[in-house]
Structure 1
Amino acid sequence: MALDPELLEILACPDDKGTLRYLPDQDILYNPRLGRSYPIRDGIPVLLISESTDLDESERDRLNQLTGDDSQTSEPED
């Protein structure tokens, strides 16, 4: 089940409040800035930091290639 495009426009990462990339084939929302993914369960985005997954560098690179975004590979600045 695909997420509503209007919903995708307003969804944001609960941690850094930035935009998320939707990967429907993976059932995740991906934050390339933090290297974190959020699951989509039964068509509902689970935007809880405690339910997110911190991704290793190889998985981040793979997802960045899928989203066509290879500029977000560095760690965010504090």
Structure 2
Amino acid sequence: MTTQECHSRDRRIVEKIRTVLQANPTLGQHASLIEVSIEHSAIVVRGNLPTDGMKAELVPAIRRAGVLSQVNNCVLVVT
């Protein structure tokens, strides 16, 4: 796979995750506060959410997007 193909695949994965987060009834209104990136083949999520429950919902939501990669949840809970 070429570098360009890898970047294209990564963009599609990130967009798919963002779409799932926006559609999630719990996370949707806060999806704009979450940054999603791919670093060294792992999904990395950063940002702020208001509750621990929302932070805990991130990885299952990402899994529902069909992502099987490692997910690093670096989101902070800020009330």
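Here, each number is a calculation from the coordinates, and none is a lab measurement. All values reported here derive from a predicted model rather than from experimental measurement. Cβ atoms are built from the backbone, for glycine too; each structure is taken alone.
Tabulated results
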read-out: Per relative contact order in percent (Cα under 8 Å, 6 or more apart), the highest-valued of structures 1, 2; value: 2
read-out: Given -14500 for helix-only ellipticity at 222 nm (-39500 (n - 2.57) for each DSSP H run of 4 or more, over all residues; to 500), calculated: source structure among 1, 2; value: 2
read-out: For mean count of other Cβ atoms within 10 Å over residues 26-33 computed as 15.4, the structure of 1, 2 it came from; value: 2
read-out: Given 2.5 for distance in nm of label points 7 Å out along Cα→Cβ at positions 10 and 50, calculated: source structure among 1, 2; value: 1
